[in-house]
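A.B. asks: Next up: some structures, all given as C-alpha cells.
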Structure I
Amino acid sequence: MKTTNFTSKGWAPVGILLVSLCMIQPSARAQVPLRVAFPTDDFEMREEMVPMRDGVKLYTLVLIPKESGEPLPILLERTPYDATGVIGDRPTTRLAVMTGAQYMGNDYIYVFQDIRGRFRSEGDYAMYRAPRGVFNGTETDETTDAWDSVDWLVKHITSNGRVGIWGTSYPGWLTLAAMRDPHPALAAAVPFNPVVDVWKADDWFHWGAFRGSYSFSFIFEMESMKGKVTPYPYEIQDQYTWLLGMGAAGRSLGALLDQRHEMWGRLMESPSYGPYWREVAADRWFESPTRLVPALHVYGLWDQEDIYGSPAVYSALERHDKNNDQNFFVAGPWYHGQHFGDGSRLGAIEFHENTARRFREDVLDRFLRRYLHGDAVDAPAPVTVFETGSNRWRQFEQWPPFEQQVAIYLQPGGGISFAQPSETRSFTEFTSDPAKPVPYEPRPNWGIEYGNPPAIAEWQRWLVEDQRFVDGRPDVATWMSDPLREPLTVRGPVLARLFAETTGSDADWVVKFIDVYPDDDPSFEMSGYQLMVSADIFRGRYRENLDVPGPLEPDRVLGYEIPMPHMNHTFLPGHRLMVQVQSTWFPLYDLNPQTFVPSIMWAPPEAYRSQRHRVHHSMEFPTHLDLYVDPR
C-alpha cells in the first residue's frame, strides 16, 4: 500500500522514514516501559499484551492500588483513543491524581486497553467494527475481544472476580458490545453517552442529514495514522467559510481523503439507513439478551455528539428488566462527556450546583459499590434525572415517567397554543437558499478539534446558544406563545408533526423547541434568552422510507414525523414556548440541494437551487409538537 501525506497541493508520497516507522510492530513499541516506578507510588502499574482468540495481542495498562486489605474489583475501559492517555503529562505518585475524575476510590483496579489496530495494540483497525456476520467475516469482533479481555483479567490479575466495564462515546459503544454476550465475570456496565445508532441521530447522520464536516474531521483523525490522532490542517479556520461553495461531500471533502479512510467510503456508499447501519446499531443487539448485566445508562441532555443513543439502548434493555432492578437511567444537564467534568454550568446556563460531581458521588459510586464490591447499599433509583429550568434532581421508576401527552400547535400569526388552529387555510412561508445557509451556531464555526480549547468550548456549548442569533432571519420561521401562567414540565422524547410543502423535490426540515426567558429576567444577562431544549433535523427524502429515498412532490402539503431528543425541563411562569423551523443547519449538516438526486453525497452543482417552503398551521394541516408532560 502506498503511504501518502497531505501537502498544500494535494496527496503525495512521503519519504522512507515514515514508512519505516509504520513498519515497527506495536508489540515492539509496547516493550518500552511507559513509566518509571517510584518508591512512594500508591499504586503498581503493569503493562500487558493480552492475547485474543485469534492470536492478536491487545495492549492493556493495569493500575493496582497498593496496600489493599482485600481483593478488589476491576474497572475496564476499552478505547480507540490511546490507553496510555490516563498517565497524562503531570508527574504524580498518586492514583487519584493520575485518574482524575474517573477516580472512584483506592479500592478498584483500573484497566485501560487499546482496541485492536489502535496505538500499541496489534491487529487491523476497523472503525465501529461490525459484529461477526454479514459485514464481518472474521472470527472476532468487539464483543469477543471484550470477552477474551475480561477472561484474561480475572485469570491473571488478583481481584474479587468482578469486572465492570465503562466508557464514554466510542468507548460507550464498546461497553455495549461487551454486554451483548457478557463474560460471566462481567458484573456491571456504565455506557456514558454511548454511540448507538450513527444514522438515526448519533455521530454520522441525524435522520438522513449528513454531518459532513464532523465526519470528515473524525475520520481523518482516526484513520490517517494507526498510532496517533492526526488533526486535519485547516488553512481556513471558520468552517462555514471553508465549506460554503465546496459542493457535495463526496466530491469535495472526499477528494481530501484516500484509501486509508475506510469509513468515509462506507458513508459515501450508504447515505440511506439500510442493513449495515442496523447491524452496528447497539440498541438492536438486545432483542433477546442471554443475560442482563446491571447497567447504568448515562445521558447528557445537551449532548452535541451522541444525543440519541443512551435513551434508545436503555429502552431496549428495559423491556427485559422484569423486576426493575438491573437497568438504570441517569440524565444530567451536560454536553458530551461533561459527567466527568464540572457540571456547574453549560455556556450561559447555571445549575446552582456541580451536577456532575453530585451524579458521581450519589449515583455512580453507589451503583459500582453495589454491583462490583457487593456492598450492602441500596441501588440507585431506576431513573435519576436533573430537571432543567427548575434546577433540581428527580427520581422515577421508569423513563419517560408519565404517559400523559399534550400537543402544542403552531398558530396563524406566529402564535403557539394548546388548541388546534381554527382557520381552514393558513401557512408561513420562507425561502431557503443553499448559497446562504443558516449557521448552527454563532460564527465563526471553528472545527471540532479536542486539542484546541477555544474551538472545543464552542462545540460543547452550541446546543445552548441563545437562538436570537438567527431569530428574525427571513429563512427562519418562528412561533411563540404568550407568557405561561403556570409551570409546564416536559419529560421524555419530543415528536414534531410537521405539515409542509416546497417548490423543490427535496428539503431538510429543522425543528427547534425553545424556552424564551422573560424580557426582564431576574438574572439580567438572561433577559429574553432563547434556550433550545430539544431540536433536530430530518431529510425530507426519507419521509416514507428510511431505507429508500424518494422525491417530494412539489407544491403539495406532506406530513413529516420528526423525532427530537429527550428533555427534562420545566418552563417557568413568565417564560414563553417557542418553535423555530428552518431548512439548513450549516456547516454541521451538509446542504440539501433541494432538487432530488439519487445520492446527495454526489449531487452536481446545478442541483443546488433556492426553493420556497411553507409550514402549514390550519384545521386540515395542524403542525404541532407532541410532548410528555407531568399530570396536572
Structure II
Amino acid sequence: MTDPSPVPARPLAVVVVGHVDHGKSTLVGRLINDTGMLPEGRLESIRAMCDRRGMPFEWAFLMDAFKAERDQGITIDTTQIWFKTAKRDYVLIDAPGHREFLRNMITGASAADAAVLLIDAQQGVRQQSRHHGYLLHLLGIRQVVVIINKMDAVAFAAERYASIRDTYRDYLGALGIAPAAFIPVVARDGDNLVERSTRMDWYDGPTVTEALDEFSAETPDAALPLRLPLQDVYKFDDRRILAGRVESGRLKVGDRLLFSPSNKTARVASIEAWHVPAPPTEATAGQSIGITLDEQIFVERGEIASHVDNPPIETTVFRARLFWMAPEKLAVGQEVEVRVATRAFKAVVQAIERIVDTETLEESLGESVPRDGIADVVLRARQLVALDEYKRLKRTGRCVILDKGGIAGGGLIRMDGYPDQRRLVTPRSGNLTGVEHRVSAAARAQRNGHRGGVLWFTGLSGSGKSTLAMEVEQRLFQMGYQVYVLDGDNIRGGLNANLGFSPDDRAENIRRVGEVAALFADAGTIAIAAFISPYRADRERARAAGRTTQFHEVFIKADLAVCETRDPKGLYKKARAGQIQEFTGISAPYEEPDHPELTVDTGRAAIAACAEQIVAYVVANFAMKA
C-alpha cells in the first residue's frame, strides 16, 4: 500500500460570538470588505436595498441574509463566509447571540478551531458575555481573541478598555482560557480591523487580522483516525452500498474496516461516488461516499466504520458535559433519546454530577438541570454504543439529546473513570468445542445439600465487604455448606497480578473474577465474591457469566463518609492527598446497584447482624428442601 498523499491545508474556522447588538455581523461585514474579499457588486446592492427601505447603510446586512434578520435586526442562524489574509484562508462563522437562538450559536461554535468574542464598550461584560465564554470552554475552544467594539461611543477611552479587559480576562482565566489579545475596535469604521487605528494610539497590540494569523491550525481531519458513520444502506442489483460522510481520516479500496458496535469486519471492495468520471480508489474527511464490501455482512445505519487498529470506544455508559435547552428540566432517572453521529438510541440519566452557574462559575448539586443550564451528567444506554471522547475526535465525540424531533440539549462526551467495554465483549478465541460434564448440577446439589451459586458483594472500600465475606464463609462452612471467598486483594495478588487500577483494568479484573466465580458455582460451591466492582455493566457481565447458575447481587451499603471514617487500609487518606489516582468514590465513580437481590447496611447495623441477615438469605435461597 502506498503512503497517503499529503493532506491539503484547510481553512481555519473561526466563530464570532457575542451579546445581541454588540456588532458581530458589522465586524464580519467590514472585515470582508477591508480584506478585499467582498464580491463585486455586493456593496452596491446592499446600499440600494437600504435606500429602497429608507434605512441607513449597515455593514451587518452583508451577513444577515434572511429577511427576518433584516426586519428584526438580529442574527437568527449561523452564517459562514470565506475570506483570506496574506497568511491563510479562513471560514468565519457568524453565530447568533440572542438568547432564543442560542442553540444555533452552539451549532456554529462546535465546528470552530478558534473564536472571536465581541463586547460592546458601552455595555461592558454582560451575563451573556459570560455565558458565551463558558460555552466556548464547554466546547473545548481555547484559541480566543476578545474584541471590544464601539470604542467611539466611549470617546476611545483607554480606561474603559482596560476595565473591560481586566474583568473579562479574570473570568475567562477561571475557565482556563487565556485570550491571545484584547483589541479595541470601531467595527463600523474599520479601526484596528486590518489597519491600525489613529484614534487609539495608546493601543499597541495586534489588529484583528494580525491576531487571527497567530492562531494555529488543528490537526487536519484527514490525518485523524478514520470515522465513517453509516447514513444508510442501499441495495442496487446484487450490491449493498453503505453510504455516509467521512467525518475524519481516509480510507482506500482494500482497507479492512471494523464496524462498531457490531464488531463485524470486511474489506472495502469499491468506493462509490456521484457525478465523477471514474470510481475513486480512496476517500478522505469531508466526502460523502458509498462503499461496497468484499463479503455480505449485515450492518445498518448508525454503525461507525473505522480501521481495525484504531476503533472508537464501545460502552453502555458515558459522561457528557451538557447544555440543556428544553423548557422542561432534565431530571435524574429520565429516559431520553440521544444521537451520536448518525445513531439514535435511548438512554437514562443515571446521575447529575454537578450544575454550573455560568455567571459565577459556582458549582452545585441537584437532581435536575434547568433550561439554559450547564451540567455534567452520566448517561446509560440500553445497549453498547460506539463513540469517541471529544478531546480526541470532535465529530464523533459530541452527543445531541432529542425531544419531539428537535434538539433539547447538546454536549461533549467524556469517559473519565469509565472503561472502554470493547475488549470485554469481543471474543478472541476460535475453534473451540465445549466439553459436557457427566456430573449434573442437580447431582452436586443433592450431595452437598444446597445449590451452587454466586453471592456477589459490592460496595465502597471500607463498607465491610471482606469482613462480612469471611464471617459468612465461616458460618456457612460450620453449617456444612461448600463455600469459598474470592476477595479483591487476594485475587489481585495472583490471578490478576498483571492488572492495575485504570478503568479498563478494573473492568477486566471483574470479568475474570466473574468467570471464576461461575466455575465455582458450576462445581456446586457457593462462591462469595467480595469486590468493589464499581460499574453496573461489569456486574451484569458477571451475572451473565454464570448462565444457569444462581447469581445474587448483595449490596454492602455504607455512605462514603462512614467508609472514610473507617478507612481500614488508609486508602481514602492517600486518595484525598492525591497519592492514589482513580480511587472509587473519590476520583472514580461507583454505581450503586439498581435492584440488588439483597441489601445490608453496615452503616446502621453491626457486622454480626449483617452476617446473620446474609446467612438467613442463603439458607432460604440455596438449601435443598427436605
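A.B. asks: Work out which structure the value -4500 belongs to, where helix-only ellipticity at 222 nm (-39500 (n - 2.57) for each DSSP H run of 4 or more, over all residues; to 500) was derived from one of I, II. Working shown, then result.
C.D. replies: Values: I: -4500; II: -7500.
Label of the source structure: I.
A.B. asks: With mean count of other Cβ atoms within 10 Å over residues 330-337 coming out at 14.6, pick the structure among I, II it was computed from.
C.D. replies: The structure behind it is II.
A.B. asks: Taking 5.2 as the value of distance in nm of label points 7 Å out along Cα→Cβ at positions 50 and 306 derived from one of the structures shown (I, II), identify that structure. Walk me through the intermediate numbers first.
C.D. replies: Numbers: I: 1.8; II: 5.2.
Derived from II, not from the others.
A.B. asks: Quick one: P(r) over Cα pairs in 10 Å bins from 0, in percent came out at 3, 13, 19, 20, 18, 12, 7, 4, 2, 0, 0 when computed from one of I, II, so which one is it?
C.D. replies: On the way: I: 3, 16, 26, 26, 18, 9, 2, 0, 0; II: 3, 13, 19, 20, 18, 12, 7, 4, 2, 0, 0.
Considering all the candidates, the number was obtained from II.
A.B. asks: Out of I, II, which structure matches 8 when relative contact order in percent (Cα under 8 Å, 6 or more apart) is calculated? Each step should come with its number before you reach the end.
C.D. replies: On the way: I: 13; II: 8.
Computing relative contact order in percent (Cα under 8 Å, 6 or more apart) on every structure in I, II gives 8 only for II.
Every number in this text was worked out from the coordinates using simple rules, so none of it is lab data. These numbers come from a predicted model, not from an experiment. Cβ atoms are built from the backbone, for glycine too; each structure is taken alone.
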